[in-house]
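S.K.: The data blocks that follow each hold one structure.
Just so you know, all these numbers are worked out from the coordinates, no wet-lab data involved. On a predicted model such as this, the values are computed, not experimentally measured, just so you know. Cβ atoms are built from the backbone, for glycine too; each structure is taken alone.
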Structure I
């Protein structure tokens with residue numbers, strides 16, 4: 001008796017894993033402290049044939065101006081490693097959420113002075129609806145949660161500007177998006 005036909009997706013090859021690591025190590029153009037893998041925007045990488053690779057990126061929000069720079073940087077990194085033909089596709093479904101940021105990415109944001117988003121911290125913790133702006137956000141400088149929202153938008157649309165009442169330092173907060 002023969003075993004049933006395999007219906008799962010093919011496994012990642014060693015070459016795909018190596019190329020995914022290269023593409024994932026590309027710094028985010030707006031937050032260069034994070035790689036695309038740490039930010040969670042690198043969705044996939046597939047070897048299509050000899051010297052042909054397709055990369056899937058999901059921007060942090062539809063219309064994100066950084067996706068063009070991300071694509072160009074990924075293409076450049078892979079071509080420098082011998083890939084002749086690189087296609088980068090923007091994938092919008094499923095949408096990116098801040099839960100895609102790795103633990104290492106969150107650590108790096110805080111170390112860089114940006115309050116990271118809280119994992120799974122949607123408006124009611126269920127991942128639905130708008131994100132409340134009065135959440136207790138921890139200051140990345142002193143650790144206090146006595147912080148005040150100064151502006152819903154900061155240097156990028158995905159960050160808010162806050163100030164700590166304890167140390168009086170302003171800081172960016174990477175807004176939760178689920």
Structure II
């Protein structure tokens with residue numbers, strides 16, 4: 001497998017996850033801002049690797065697998081940090097995880113039937129909104145804005161999850 005620029009950026013994003021966690025938990029002056037900077041950098045690599053993959057025809061099976069996995073791992077790491085700090089509801093993290101596992105499971109069933117379920121616009125909006133809201137939460141926002149961000153994450157997560165299942169419900173039909 002040739003290592004494309006897009007795949008290198010995905011691997012870089014994965015490598016930034018432990019760096020983010022160290023910055024988030026290592027108690028030194030400005031550690032939250034350092035963690036925020038790493039999170040923003042990692043989030044920007046998501047935009048960049050997708051653009052490069054599409055624009056320069058660097059789409060690969062590795063990228064199809066690793067890119068969404070890197071996104072999920074980055075987001076889950078950040079949400080766990082926020083739950084640990086009392087800045088994000090644990091039950092909401094459970095809903096986010098449930099949606100991710102459910103959609104991934106549905107995609108596995110679809111693959112077994114020879115079908116690929118592409119990312120829907122609502123899923124892309126969910127990812128972008130979640131990453132922006134996480135940035136605000138890491139930065140530290142007043143209570144009302146914290147709750148607004150959590151509400152946005154909840155709504156986009158639930159809506160996109162429901163949309164994936166409604167649009168692809170035929171994946172679960174048994175052949176007779």
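S.K.: For distance in nm of label points 7 Å out along Cα→Cβ at positions 68 and 148, which of I, II scores largest?
M.R.: I
S.K.: Let me ask something else. Thinking of I, II, which structure, once FRET efficiency 1/(1 + (r/R0)^6) of positions 52 and 92 (r between Cβ atoms, R0 = 35 Å, to 0.05) is computed, gives back 0.60?
M.R.: Details: I: 0.90; II: 0.60.
Clearly, the read-out refers to II.
S.K.: Follow-up question, since we're still on this one. Tell me which of I, II gives -0.31, -0.46, -0.54 when you compute log10 I(q)/I(0) by the Debye sum over Cα atoms at q = 0.08, 0.10, 0.11 Å⁻¹.
M.R.: Values: I: -0.31, -0.46, -0.54; II: -0.27, -0.42, -0.50.
Computing log10 I(q)/I(0) by the Debye sum over Cα atoms at q = 0.08, 0.10, 0.11 Å⁻¹ on every structure in I, II gives -0.31, -0.46, -0.54 only for I.
S.K.: To test your reading of the models, identify which of I, II gives -6500 for helix-only ellipticity at 222 nm (-39500 (n - 2.57) for each DSSP H run of 4 or more, over all residues; to 500) when calculated.
M.R.: I
S.K.: The value 18.1 for mean count of other Cβ atoms within 10 Å over residues 28-35 was derived from one model only; which of I, II is it?
M.R.: Computing mean count of other Cβ atoms within 10 Å over residues 28-35 on every structure in I, II gives 18.1 only for I.
S.K.: Shifting gears a bit: Comparing structures I, II by relative contact order in percent (Cα under 8 Å, 6 or more apart), which one has the largest value?
M.R.: Answer by largest value of relative contact order in percent (Cα under 8 Å, 6 or more apart): II.
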